[in-house]
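Below you'll find a set of structures to go through.
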Structure I
Amino acid sequence: MTNQPNPNRTLVEQLLGKYLLIAGEIDMFVTMSQSYFTNSDVSNTWLNKSLSEKLKWYGNTLDQSIDEHKELVRLIGIFDSVYRPVRNSLAHSGLCFNVDTASFDVMNSDGSADSISLHDLQQKAGDLDALNKEINSAIAKSVHIHQQLAAK
């Protein structure tokens, strides 16, 4: 990122950090809540799985004929298809803030380039924050119904 003084730079840094922190929270809650569905401690094998593999586990494991599980899988699917690619791009690519266009120039590892405007990042961070709250609520509801059914 450029070191040129620019009022957008602080906002960019805050939005970039916010987006990555929220995505990290989702990763953490998805990782840790798996133990409630398996009735076992979180294993090192599970911890070492990629985020993509963890998200797929939910879709492949939870009984989607149960409304609470179906909703959780739906929300995780939104995160996986819409927000995880942006997270990966922001976290694993070369970034340069273009002060002239108020956007990130992203150099992807495959050699391709993208651009993410400050406005788009601001919108995506806000939307991801709302999705994070929905996922946390859905995890609680899904775990609750899972434990009720397991107790029968």
Structure II
Amino acid sequence: MTSMLRYMAGYVLDFFRERVTADDFGGQPILRVLLTPGLDESCQEAIRHTFASASFHLIDPRAGLIGIRRQRFDAACIAMAGGPLRARGIGLFSGARHKLLVPSADYLYRFGIRRGPLALAWAILDRFLLAPVALLWFLLVAAWLYLTHLPRRARRAEG
């Protein structure tokens, strides 16, 4: 069950993210950055390079969501692989202005779609309504082809 939940979370997170660099945060004062456990040294170094003037705080395993939200972090860096699931959830719901997903030291992704409410509505419609309908249509066409023996007849006609 945990594997299925991780797969579904990855399905959603992969669609609602955009790649960012240090230049994307150039004009914004980011002073406090929350780090989740599971970030290795190279990832932490990339984050420090992105936010050179910020102070970094690692999530305390005993801290609750309300305590983290009260601290008003400017950015939360969430490890996409490794680290406790609870800490990553707290990072995601921390209330930070920028939620960054960190799969490796080479990539930083901002969670969310910042192109406006129309883009967000289209993304949700596409991911949760149109994609499953297209998959069902594909399965129906495949079943129809199998039941009518059309591929077999096409092979016989060619050969």
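Quick look at the values:
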item: Origin of the derived value 0.75 (FRET efficiency 1/(1 + (r/R0)^6) of positions 19 and 43 (r between Cβ atoms, R0 = 35 Å, to 0.05); candidates I, II); result: I
item: With relative contact order in percent (Cα under 8 Å, 6 or more apart) derived as 30, matching label from I, II; result: I
item: Identity of the structure behind 13.4 (criterion: mean count of other Cβ atoms within 10 Å over residues 51-58, calculated), options I, II; result: II
item: Given 20, 17, 13 for semi-axes √(5λ) of the Cα gyration tensor in Å, for residues 35-122 alone, calculated: source structure among I, II; result: II
item: Comparison of I, II by volume of the Cα convex hull per residue in Å³ - largest value held by; result: II
item: Comparison of I, II - label where mean projected area of the Cα convex hull in nm², for residues 59-106 alone is highest; result: I
item: Source structure (of I, II) for distance in nm of label points 7 Å out along Cα→Cβ at positions 27 and 139, computed value 1.4; result: I
item: Answer label among I, II for the case where helix-only ellipticity at 222 nm (-39500 (n - 2.57) for each DSSP H run of 4 or more, over all residues; to 500), calculated from the coordinates, equals -22500; result: I
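All of the numbers you see were taken from the coordinates with simple rules; none came from a lab. None of these values were measured; they are calculated from a predicted model. Cβ atoms are built from the backbone, for glycine too; each structure is taken alone.
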